[in-house]
Structure 1
Amino acid sequence: MVMHKKLQRGFTIVELLIVVVVIGVLAAIVIVAYNGITSSAQASTIKSDLTNALKKLEIYKIENGAYPVTGGQLANVGIKASKSSYDTVGNNFYYCVNTVTDVFAMGSRTPSNTHAFIISGGSPQQVSVASGDTVCQAAGLTGWTDPDGYISNGYNNGGSGWQAWTE
């Protein structure tokens with residue numbers, strides 16, 4: 001009499017656990033890569049917005065003899081902000097103009113605060129922090145409360161949200 005072994009088909013618990021672990025590792029890699037790509041895209045968007053704002057502000061100065069020093073003048077510049085790329089936890093997208101020297105600076109940061117930029121006369125420079133004080137200091141002011149400056153945040157988390165000048 002010949003005995004036949006029954007063949008069992010399927011996966012063992014160990015094989016299933018290995019597959020689950022591999023899928024988990026791959027998912028973690030994808031999430032980290034996606035977050036990095038998103039952060040880089042937001043940084044590129046902010047740099048582009050600041051560069052475009054610089055061009056519009058320079059045109060405004062040529063046409064009017066000085067940079068905007070009121071909210072109405074700033075709204076007439078036509079600055080566009082890609083709003084989803086900006087930090088809205090705190091005030092952001094700062095504009096400071098030194099009313100004595102007629103020098104301006106703008107700055108902003110991404111939602112994750114991994115990238116912050118300030119622009120004043122040249123191309124956007126990455127900085128460790130873009131706050132009201134650091135942006136105003138780039139315009140030659142002592143800080144956010146300097147009486148020789150006109151200062152505005154494009155985004156104000158105190159309830160008013162995005163300002164009219166950010167379109």
Structure 2
Amino acid sequence: MFKRGVSPIIATVLLLVLTVGLASIIFAFVIPFVQEQLGSSKACLKVLDGVEFADSEFNCYIVGATINETGVSIKVKKSEVTSVKVSFIDNEGNSEVKNINNSFADSGMRVIGVSGWNSLISDFPSAGEQRTYILNKKYSRAEISAVTESGNICAVADIMEFKPCTVGVLF
């Protein structure tokens with residue numbers, strides 16, 4: 001008969017204060033943790049869908065007695081893309097990774113129309129442009145990924161299977 005209880009209004013207010021306090025503590029730890037874990041992956045959002053293999057008759061390979069070359073056309077769609085990594089895979093599954101940017105010089109690779117291997121590739125495509133590069137080996141497929149300004153390699157953006165070049169295609 002003389003039992004006293006907490007009024008419903010005070011109980012509701014206490015529950016709300018407890019809920020807000022717990023949520024604040026959780027967010028104080030969770031948000032910085034998530035931001036730290038995402039870190040570099042946010043940079044890849046800027047270059048998402050920013051590079052692809054362009055449709056071109058030069059996306060093919062030539063194999064002969066004195067020639068063994070593969071052509072690949074790369075199209076840059078976003079200005080944030082300043083570098084790409086291309087993995088070239090041969091029929092045996094062996095791969096060779098090429099980094100292509102404005103100051104890239106690599107053995108066994110050149111820009112189409114430039115004579116001589118090991119030439120300086122200083123003509124990286126701007127946004128909306130494409131370039132064709134020639135490699136002095138036969139490859140069966142390639143995968144391309146954009147590279148962020150901080151050097152992080154993003155997910156594979158495009159995959160291409162090379163076919164034999166049609167008659168009349170010369171690099």
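Bear in mind these aren't lab numbers, they're just calculated from the coordinates by the rules spelled out. Keep in mind the model is a prediction, meaning the values are calculated, not measured. Cβ atoms are built from the backbone, for glycine too; each structure is taken alone.
See the values below:
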| quantity | calculated |
| --- | --- |
| Entry that produces 25 once relative contact order in percent (Cα under 8 Å, 6 or more apart) is calculated, selected from 1, 2 | 2 |
| With distance in nm of label points 7 Å out along Cα→Cβ at positions 16 and 56 derived as 6.5, matching label from 1, 2 | 2 |
| At a computed 1.08 (Cα Rg over 2.2 N^0.38 Å, for residues 96-135 alone), which of 1, 2 | 2 |
| Value 19.4, calculated as Kirkwood radius over Cα pairs in Å, assigned to which of 1, 2 | 2 |
| Given -14000 for helix-only ellipticity at 222 nm (-39500 (n - 2.57) for each DSSP H run of 4 or more, over all residues; to 500), calculated: source structure among 1, 2 | 1 |
